[in-house]
1. Upon calculation of FRET efficiency 1/(1 + (r/R0)^6) of positions 75 and 203 (r between Cβ atoms, R0 = 41 Å, to 0.05) from the atomic coordinates, which of the structures I, II produces 0.40?
2. Compute relative contact order in percent (Cα under 8 Å, 6 or more apart) for each of I, II and report the one that scores greatest.
3. Given a value of 27, 56, 16, 0 for P(r) over Cα pairs in 20 Å bins from 0, in percent, point me to the structure among I, II it was derived from.
4. For structures I, II, which has the highest computed value of distance in nm of label points 7 Å out along Cα→Cβ at positions 27 and 171?
5. A value of -11500 was computed for helix-only ellipticity at 222 nm (-39500 (n - 2.57) for each DSSP H run of 4 or more, over all residues; to 500); which of I, II is the source structure?
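Throughout, read-outs are computed from the coordinates displayed, never taken from laboratory work. All figures in this text were calculated on a predicted structure; none of them were measured in a lab. Cβ atoms are built from the backbone, for glycine too; each structure is taken alone.
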Structure I
Amino acid sequence: MTDIRLTQYARGGGCSCKIPPGELEAVLAAFPALEHIPSAPGRKANDFLGARNEATEHGEGAVLIGLEHGDDAAVIRIDGDRALVSTVDFFAPVVDDPYDFGRIAAANALSDVYAVGGEPLVALNLLGWPRDLLPMELAHEVLRGGLDVARQAGCAVGGGHSIDDAEPKYGMAVTGLADPARLLRLDAGRPGLPLSLSKPLGVGVLNSRHKATGEVFPEAIASMTALNRQAARAATSAGAQCATDVTGFGLLGHLFKLARASRVTAVVDAAAVPYLAPARRAVRDGYVSGGTRRNLAWVSPHLEAGGITEEDLLLLADAQTSGGLLVAGEIPGAPVIGELVPAGERALVIR
């Protein structure tokens, strides 16, 4: 089993598997934004939450974060002090080692709860496995990796669902809790706020190189398996209200969504953005995923980037897996990579 390379059984890997952002937004555009939990016949919208009245904008059952801006998780108010956080994330192998794949996928799914300021409570496994092609012992290692990271997060794992699939896939559906008054959301950015990034970029191009060559990058694995728990706690403790995690749409894609939702312009200091050491060499050697190029094409009409090299643009658009938190505000240990300013002609400016 040590000779089996999981990445060779999937067309893509990690968050670069995402449907391109432009295509996804076109599909979702027809769906209305929810304002409260829909009522079933003969039952009030939030009876299961113990509420006595129908949901209102500020009452129990109100959808605090939903579909409108494409935030990282859905958030529904339970009562004055508690909100329910719900998210799901899964993908094909981004590394060959099954245990590391499980750890990365779990950390990535948990990150969506942290990205809205919540704490994960319980997760359910999602497993697709080509049982005629790959030994079930490898599936066990994937699940073991996910369980270990969930335990590290203090999150229970309560089972899940599996299917016989053409490609190996793994992830989690995660439920958490948050304080409704301390949420992190995409539309809360304001001019004058600095932008902090809690993890370096570059795992996308390193994962592409790994898939093509089998070369292992321990620094990329360490970054992808690291939880965003401390960064999220630091952000909420500092009073931050606006954040997202950087995953498949790259730094530029996720920052564009934040700037658009908050009606501001985001200015990035290219020299201040941190990268994993081997990332630039991987770009120069051509290990750039299709997802990264689609990210750059999507944001280009909204981008002012005079004098910035193609190499830098590709790294800034690099499709990350289990990336860091991008916070409108300063947090300990995270470099400031730019700022939000009043809305201009472009939503993104790189200097």
Structure II
Amino acid sequence: MKVAIVQEWLTTIGGSEKVVQEIAKIYPEADLFTLVAISDTVDKLGLSAHKLTTSFIQKLPFAKTKWRTYLPLFPLAIEQFDLSSYDLIISSSHSVAKGVLTNANQTHICYCHSPIRYAWDLYHPYLKESGLDKGLKGFLAKYFLHRIRFWDIISTNRVDFFISNSNYIGKRIKKIYDRDSFTIYPNVAVDDFALEEVKDNYYFTCSRLVPYKKIDLIVKAFSEMPDKTLVVIGDGPDMKKIVKLKTDNIQLLGFQQFDVLKKYMSKAKAFVFAAEEDFGIVPVEAQACGTPVIAFGKGGALETIIENKTGVLFYEQNVDAIKAAVLKFEALEPALDFKFIRDHSQKFSSAIFAQKFKKFVDEKLKKTN
């Protein structure tokens, strides 16, 4: 059986890239197809042994750093891959990977991280944050995204079976594509973290500092709770805004290496998370340390956090809700079992992902062959 794995790009290492890394371990003979790749990223993911094919976008100016600017060309580029000789096509898609052309003799399984966010549910925030909500550039951006929505719907017919990375995304797939999906949670490297039952007296958060992560809300909340210490790791466009909100009880450490981040995460009394994520890998990593999570109760957090056992949820993205959740957590804290929190994180391990993914694919291949 010839297997092709399709990924939008291999330029950075994030959740979707780690999913591809794990799928490639399941199918070590598979060939890889991606719009743009950086050799260093491919090496770090351990994918160098696989035959890799990139699109014409790879040869365009600044493609390795500004690949997103070629968004209008993505549908055309993904359709140029010739996959006609493959029996099984697996796409890891949050943009256009699912749009590869296939035929009736092939099985195409899409692991969907999300329908294209900036074309659907994040359309208006994306335009505003990019400064594309007005003027000629804004008109062109809206036009291209309008066209991409049409293509996105049409390309769902090229997928035989959808896997969603959470039930939350499964609902979005049903609403936008009118397709059913089966949830398999993405692989989290929980074994990279160790249980730490002796906690220090500080709260912790880490993220790229971009608007939708809502780090500014967390910092503002703790600025109004001067008796509680917050440590923040991360950098990004919102840094200047967050620096202005900082008070003496808040430490902004900027970007830090993984070992430093892991140390702070494992010793924190709780990890604070205010974003609405499709799944949310970092809250699971925190639980792998035995660290409870205080999180916004929407999206993937509802599926990875057990209320009052592995953390506390709040249901509005505002300062008062975060403050109330911290107080609720402190009342609950003495009853929490750090080992139970760690054990819960094992449900999202790479081993569980590989087992469920291969079982799903094997079952679908039997039905289609």
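1. II
2. Going through I, II one by one, relative contact order in percent (Cα under 8 Å, 6 or more apart) peaks for structure I.
3. Only structure II yields this read-out.
4. Structure II gives the largest value of distance in nm of label points 7 Å out along Cα→Cβ at positions 27 and 171 among I, II.
5. Derived from the structure labelled II.
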